[in-house]
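Asker: Down below are the structures I want you to see.
What follows draws every value from the coordinates through simple rules; no lab data is involved. Keep in mind that this is a model prediction, so the values were computed, not measured. Cβ atoms are built from the backbone, for glycine too; each structure is taken alone.
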Structure I
Amino acid sequence: MGVLGFFISTIYKSLFLAGESGYKLAHPASKLAFIASAAAFLALRSPASFLAMPLVLVLGAIHPGLSWVASALALSALAGSYFALSAYLLSLTGLYYMSLLDVLLVALRTSSISLLILFAFTTISPLDLFNALLAARARRFSSYPLLVWRLAPQGLKNFAESLAVGSLKREPATKRIPAAAASIIEAGWLTEEYCYWRLRAEPTKRIRLGTSPRHTLLLVAASAILLIACLA
C-alpha cells in the first residue's frame with residue numbers, strides 16, 4: 001500500500017474507527033468539560049504537560065480500543081517528530097538555542113496535543129451537532145454534519161482501497177489518486193441526489209440520543225484529574 005496508503009488508513013482509524021458508540025454517547029456537558037480541562041492543562045505550557053498522554057491512552061484503550069490507540073499514537077508521533085525536527089533545524093540558523101532535551105520536550109508536547117485533539121474528535125457526535133444547530137435555529141445547515149460524517153470516512157476508505165489495488169498492480173500512487181478522487185466525487189453526487197430534499201428541507205425535530213453513564217463518568221473523572229493537575 002505504501003507510505004501514503006498507510007497514512008490515509010491511520011487517519012481513518014484515528015478519526016472514524018469508533019462509530020456512533022462509546023464516548024460519543026456520553027453527556028455533552030462531560031465532553032465540554034473534558035475538552036475545556038484539557039485545553040487549560042495544555043495552556044499552562046508546563047514541561048510536564050505531556051503527562052496527559054497516558055490518560056488519553058487509557059481512555060482510548062477502553063474505547064475505541066487498542067487499534068485506535070496504535071493509529072492515534074502513530075499519527076501524533078508523526079506530528080511531534082515533524083515539529084521537533086523543524087524547530088531543531090531552525091535553531092541551527094542561530095535564532096535560538098535548543099538542546100536535545102528541548103527537542104524531546106517539543107516532540108512530547110506536540111504529540112500530547114495531537115493525541116488530545118484526536119481523542120476529542122472521537123467524542124464528537126454528528127447527532128449532537130445536528131441538535132445544537134437546530135437549537136441555534138440554523139436549521140438549514142443542521143443536516144450537513146451528518147453528511148460530512150458519512151462521506152469523509154467513506155472517502156478515506158475508498159482512497160485507501162484504491163491505493164491498495166494500485167499496490168497489487170504495482171502502479172505508482174500518483175496514478176491511483178485520480179481514480180480515488182473520482183470515486184469520492186461520485187459518492188458525493190449520489191448522496192446529494194438521494195438526499196436532495198432532506199438537505200434542502202429545514203428539520204424541526206431533534207434526534208433523541210441514548211446516553212452512556214459509564215463513558216460520561218470516565219470523561220468527568222478524566223476532567224477532574226486534569227483540573228487537579230492544573231492546580232497542583
Structure II
Amino acid sequence: MQEAETVSHFWVAGPPFFSSTVLVASNSVGSTADSILSAFELYDVEGASVQNFQVEFPERQVGVVELEPFLVGLKMQAGIAQGHLVVRSRAGTRHFFRQQIGEHIDLINSPTLVKSREMTFLPLLLGARREHLITLVNAGHEIAQVIVRLMYGTRSPEWTVHVPAYGCRTISLEHELLSTFDDSSWQKGVVQGYLRVAPRGQSEIAFQILERLPGETEDKESFRCTTSW
C-alpha cells in the first residue's frame with residue numbers, strides 16, 4: 001500500500017441478525033492504474049486479529065465485498081457476533097458500508113474518528129419502548145476510555161466505557177447504562193435527550209447508534225442506524 005492512503009474503521013456484525021457489505025469506489029482523476037487494491041483487517045471484540053485479506057477491483061468500477069464468509073471466528077458480545085473492520089485503499093478512494101438488519105438497510109459513510117479533547121452531541125428519543133445500542137470501535141493500539149453522558153430534562157448521568165485496543169463494544173443505553181441510574185422518568189412517554197460521547201487520552205474511536213423499535217411480534221421488530229460517526 002502507498003504511504004498516502006484512505007483508511008476506514010467500521011463496526012461489523014454477522015448473522016443471524018446482520019448482513020454486512022463493503023463498497024469501494026475509486027477516484028479515477030489523474031490515476032493511471034488499471035485496478036484498486038484494498039486491504040482488509042478484521043479484529044474481534046477483544047482486538048485479536050481474525051482475518052487479513054486483500055481484494056483487487058477494476059478501476060472506475062465500484063468494488064463490492066460481501067463480508068459474511070470472513071466473519072467466522074468473531075466473538076459474541078451483547079448477543080451479537082461482532083468486530084472491528086479496517087479497510088485500506090489508495091488515497092482518494094471512498095469506502096462505504098452497507099448494513100442490513102432484518103428488512104432495514106443502511107448505507108454508512110466512512111466514520112470520522114473522534115479523538116481526545118473532541119466530543120459529539122447526538123439527539124435521540126427515549127421511551128416509547130425504544131432501545132438504543134451504542135457501538136464503539138477503538139482505532140488505537142491502547143485501551144480506550146470513553147465517557148458517555150446522556151442529557152435529558154435536568155438530568156445528565158455519565159458513564160465510563162472501556163474498549164480494548166483495536167476492539168469494539170456494544171452497549172444498550174436503556175438496559176445497561178440507564179438501569180444503573182436512579183431515575184425512571186425517561187420511561188414515562190417520549191423524552192428528548194442528547195448523548196455526548198468523548199474519548200480520553202490518546203484514544204481514537206468510531207461509533208454508531210442503532211435504534212430498535214419493537215413490534216407486536218419478534219419478527220415485526222425494526223432496526224435502523226440513526227447515527228454513524
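Asker: Kindly point out which one of I, II the value 8, 32, 34, 19, 6, 1, 0 was derived from, the read-out being P(r) over Cα pairs in 10 Å bins from 0, in percent.
Answerer: Numbers: I: 7, 24, 29, 25, 12, 2, 0; II: 8, 32, 34, 19, 6, 1, 0.
It was calculated from structure II.
Asker: Rank structures I, II by distance in nm of label points 7 Å out along Cα→Cβ at positions 34 and 138 and report only the one at the top, that is, the highest. Spell out each step's value before the answer.
Answerer: Working: I: 2.3; II: 4.4.
When distance in nm of label points 7 Å out along Cα→Cβ at positions 34 and 138 is computed for each of I, II, structure II gives the biggest number.
Asker: Oh, and also: Have a look at I, II and say which one yields 24 for relative contact order in percent (Cα under 8 Å, 6 or more apart), as calculated. Please report the intermediate quantities before stating the final value.
Answerer: Numbers: I: 37; II: 24.
That value comes from structure II.
Asker: Now for a separate question. Compare distance in nm of label points 7 Å out along Cα→Cβ at positions 82 and 194 across structures I, II and report the one with the greatest value.
Answerer: Details: I: 3.3; II: 2.5.
Answer by largest value of distance in nm of label points 7 Å out along Cα→Cβ at positions 82 and 194: I.
Asker: Right, another one. Assign the value -25000, calculated as helix-only ellipticity at 222 nm (-39500 (n - 2.57) for each DSSP H run of 4 or more, over all residues; to 500), to the correct structure from I, II.
Answerer: On the way: I: -25000; II: 0.
That value comes from structure I.
Asker: If FRET efficiency 1/(1 + (r/R0)^6) of positions 162 and 210 (r between Cβ atoms, R0 = 30 Å, to 0.05) computes to 0.90, which of I, II did it come from?
Answerer: Values: I: 0.25; II: 0.90.
It was calculated from structure II.
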